[in-house]
Structure I
Amino acid sequence: MEKKRIVIKIGTNLLTKETPAGTVGLNKKYITKISGQIAELHQSGNEIILVTSGAISAGAGKLRLKGRPKSLPEKQSAAAVGQPLLMAVYDECFQTKNISTAQLLLTREDFENRRRYINTRNTVLSLLQQRIVPIINENDTVSVEEIQFGDNDTLAALVAIKVEADLLIILTDVEGLCTGDPNRDRNVKCINEVKKITSEIEEIARKTIGSDYGSGGMCTKVQAAKVATTSGVETVIADGRKDEVLKNIIEGKTTGTRFHPQEKIVARKRWIAFGMKTKGMIMIDDGAVEAITKKCKSLLPSGIISVEGEYSVGESVSIMDKANNEIARGLTNYSSNDINKIKGKKSGEIKKILGVCDFEEIVHRDNLVVL
């Protein structure tokens, strides 16, 4: 069997359990079980990167907090207490298989800054070359925005893109993407295969609900799959409680929901599309949409209808059609303030309006990614 580079994300509900006292703690029995499955894949020659949740919940248990912490200081303190507890359990489990592990705590800035993005990628690849399993989590103790709005499903997808993984596996406590919410309706069926993530698939995912302790639901998992598959990474969402779930996925057996990868895009454009966080939006007319999506052209000021948000030169923007669908992302050559002045105008008028014309294009095709 061909050896693969695999990113495995394990959700909070799998890694933790409630105690009789009403608090939550690490589920060491499950961590031991899944670590054994990961070890088997590793020993078969595959390169494994583990993205783990559970630090906040582990810390909450140690601090005897009932339920998931709600305030930011509580979340950060729980993460600070819980992260070493989580790593200690993983390290103990993998050491029994003679496998070394390494901890990486990442923030959004590690993806947005191009130099840090490359440095992190090189670190992970170096660890893989030494047959070490990198264990990655968000740095919740310092990442304010990540705790409030982030999730490790997205982190896992970005990691998979960063290291050019062959496969992303998202383990959760439901069978996969179902036709409805399995927590409310036992008659729903699992969708075993998705060739392309459409608006209909996204709507199905939105019908589900989140978990008590985790930060994401099926919607975030499908969005993560969309990010990964758009960059050519096959993605599977599956029930991590099932026996030999990882082996069955690798062997191509019907397990969970398998999302087909799309055509790969080059490394720098992957970073533009998904590594950077968009700072604003540019809405364009139908002619500009056709020029960008079908003719591989740059975005010119003449095709711009409106601008939202405040951003500077070189920042990432979402490019939307008139129906508010995101069709592309790119690095802008002009600030939002200047674009508002020259929108709808011809490139030859830029110097007259702004007093200078460094670029004829608002977003050059080399810095633009069609989604």
Structure II
Amino acid sequence: MKKLVFLLVLIANTFTLSAQELALVREDGKFGFIDKTGKFVIEPQFEKADSFSNGLAAALEDDSWGFINTKGEWAIKPDYDRVKMYNSGYALALKDDQWRYIDTAGKKLETPSSEKYYDFEDGVALFRSGGKVGLLGTDGELVLEPTYDAIKKFRNGYAKVNNGELWGMIDANGKVIIPVEYEEVGNIYKEAGVYGKKDGILGIIHNGSFNPIDNATKVHNFYGDSKLTYASREKKTGFVNSKGEWVLEPTFDKARAFSNGLAPVAQGKKWGYINEKGEMVIEPQFRDAEVFSKSGLAPVKDKAWGFINTSGEVIIPMEYGISGNFAFLKGSEEKGFVNGVARVKSKKGWGFFNEKGELLGNKWFQNAEPFVSVK
């Protein structure tokens, strides 16, 4: 019985550790890290620092960069002129005018010589040679020989690529997902598809087919797991499906993506929210509005930003900013609530609200980054 209890405690502790998230903040000119209670896990002590990635965070001491662990101890001593964030187990580090990939123990990865070095993303890094771009794996071997003129940022395992004037898409193994034959391709591949342009016509690329959208002048990426995306025709915006069909005719002045069954739309200068039938469920009343988070809260703006729930009730008053120049935004590209907290700015500084509208630690900081997993 004692062994069983010990095992359950061990599993619980392992889960807690794996789920830990920390945020980089600045207080009194020094950088440290807080947890989701708002308490310091690593006291402010660094001249400069970056968010955690792969369990380590870059930090500056005496004009040299190294990496600390979640206890604030040097895992890799400050010995570099510059460093990037870890991804897929490797980070770029500059020393003696030479970039190199190092693992989380500081060991150098041996790779072929490249014209330029790029961060790893989704297990691969761009590799440039002879004016073409391929992919390098975390074993230091080429996954894809330099083939394309450009490979853009990987997002969820996919990246758009081009040769000449035409675009397509590959996965992280270098496999062609969308042939390089489109004048435009969206940068986010979803199960519902991705938008593209062929022979001057906009449409949705889905299951190997190109589905034109009648008279579309602009199409946006699918968002989350929604089966609809927004598109424009004759200066009005509506919603289309994977087949390129207008499910909701373009009658709105502006729109954003569906999430939690609701989408922000503008009529004139006021924003409200519709359901997937096109019915207005939160009347237009805001100067601006963003999509709902998974937890059911959305940023809305009057003179400043606040948050509403899916019933339109104001949970956090419209008194804050939700973006700023300081953020590295390494944790997420979303505005508003991400994994249960929202990063906001007030006259007192930067802070975080939980989904109950409570300020974490009842405290504001000089600067604050989004929370990220320390795994």
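Where a number appears in this text, it was derived from the coordinates with a stated rule and is not lab data. None of these values were measured; they are calculated from a predicted model. Cβ atoms are built from the backbone, for glycine too; each structure is taken alone.
Each of I, II could give mean count of other Cβ atoms within 10 Å over residues 188-195, but the derived value 20.2 comes from II.
For which of the structures I, II does the calculation of percent of Cα pairs over 38 Å apart return 30? Traced to structure II.
Starting from the value 32, 20, 10: which structure in I, II was Cα extents along the principal axes in Å, for residues 196-235 alone calculated from? Matching structure: I. When relative contact order in percent (Cα under 8 Å, 6 or more apart) is calculated for each of structures I, II, structure I gives the greatest result. Matching task: -1500 is the computed value of helix-only ellipticity at 222 nm (-39500 (n - 2.57) for each DSSP H run of 4 or more, over all residues; to 500). Pick the structure from I, II. It traces back to II. When distance in nm of label points 7 Å out along Cα→Cβ at positions 204 and 276 is worked out for each of I, II, structure I gives the greatest result.
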